Structure P
Amino acid sequence: MDRQQTNDFLANLVGSELSHPFGGGVEVYKVGGKMFALLSQGYISEHPWLNLKCDPHQAQILRDIFPAVIAGYHMNKTHWNTVILDGTVPAGEIQRMIDHSYQLVIAALPKKQRTHVNLQQIHQGKPLESKPE
């Protein structure tokens, strides 16, 4: 996935909110006011970098499988991964990682906010996901 495809996928998630708290060129995506993705230009390569929340066990497995998945840049390295969008990680896997991050954040929201997002998903005909593993 390239940067535009990634932005499009992130923006189409129910309840996704885009902001630029770090200035232009850094997109922060939130659901319920909590960040689940940060997309920016790479710092040591020409490829965009995507920070995603991740279950700690799964985070390490992904780092072992994909050289383009590293510990979260400027993030809690236990709970965040950075995906370098250089074309080596399949688009379907990136989408799965985004969905996982999104669901982790929704699961941690207060019940009222979580219910609101779930109702938005139902209204838009999106299937509800079970709590992430």
Structure Q
Amino acid sequence: MNTVLKMQKKNLSRNNDESGKILVDNFIDQFEPQIQELLKEIRESVKQKFPFLEEKISYQTPTFFWKGVVFYYSAFKNHIGLYPLPEAITNFSDELTPFKKGKGSIQFPITEKLPIDLILRLVEFRIEQNKQKSLRKTK
């Protein structure tokens, strides 16, 4: 089966708590089974460790949210993209050396095992950032 990913255009913009899970399900279901499994692995690992995070579609991409965006994730032809925002990339730069990365993005090749432990630490870092930002706003 061809691994070229073709996504159907759907209205995946704003959603509420109830529709967030359904929209993320629909987003993942658009991909080939191999890619679906990788996206589900990220999603389920994060939900298991951080059940308080809210799922949404933002910028037509699955997003975990708590006191702000925690991270976005998606799939492309040759990689899974994780978008934990720039400061997380900088903070984990040594551990991210094996992966292609940009200012706020990381690319995990679809042919390799996902570094779930690293992903969960990135998420934990982003949650703490959002917590601290929220505390500063209340002062």
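What follows draws every value from the coordinates through simple rules; no lab data is involved. Note that the structure is a prediction, hence the values are computed from the model and not measured. Cβ atoms are built from the backbone, for glycine too; each structure is taken alone.
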*Who wins on distance in nm of label points 7 Å out along Cα→Cβ at positions 33 and 121 among P, Q, i.e. which is largest?*
Q
_Among P, Q, considering only distance in nm of label points 7 Å out along Cα→Cβ at positions 25 and 49, which has the greatest calculated value?_
Q
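With distance in nm of label points 7 Å out along Cα→Cβ at positions 81 and 105 derived from the coordinates and found to be 0.4, which of P, Q does the value describe? Write out the running numbers ahead of the final one.
On the way: P: 1.7; Q: 0.4.
Value 0.4 for distance in nm of label points 7 Å out along Cα→Cβ at positions 81 and 105 corresponds to Q out of P, Q.
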*Given a value of 13, 46, 33, 8, 0 for P(r) over Cα pairs in 10 Å bins from 0, in percent, point me to the structure among P, Q it was derived from.*
P
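Could you tell me which structure in P, Q was used to calculate helix-only ellipticity at 222 nm (-39500 (n - 2.57) for each DSSP H run of 4 or more, over all residues; to 500) as -14000?
Comparing all candidates, it corresponds to Q.
Compute Cα Rg over 2.2 N^0.38 Å, for residues 73-112 alone for each of P, Q and report the one that scores greatest. Write out the running numbers ahead of the final one.
Numbers: P: 1.38; Q: 1.08.
Structure P comes out on top.
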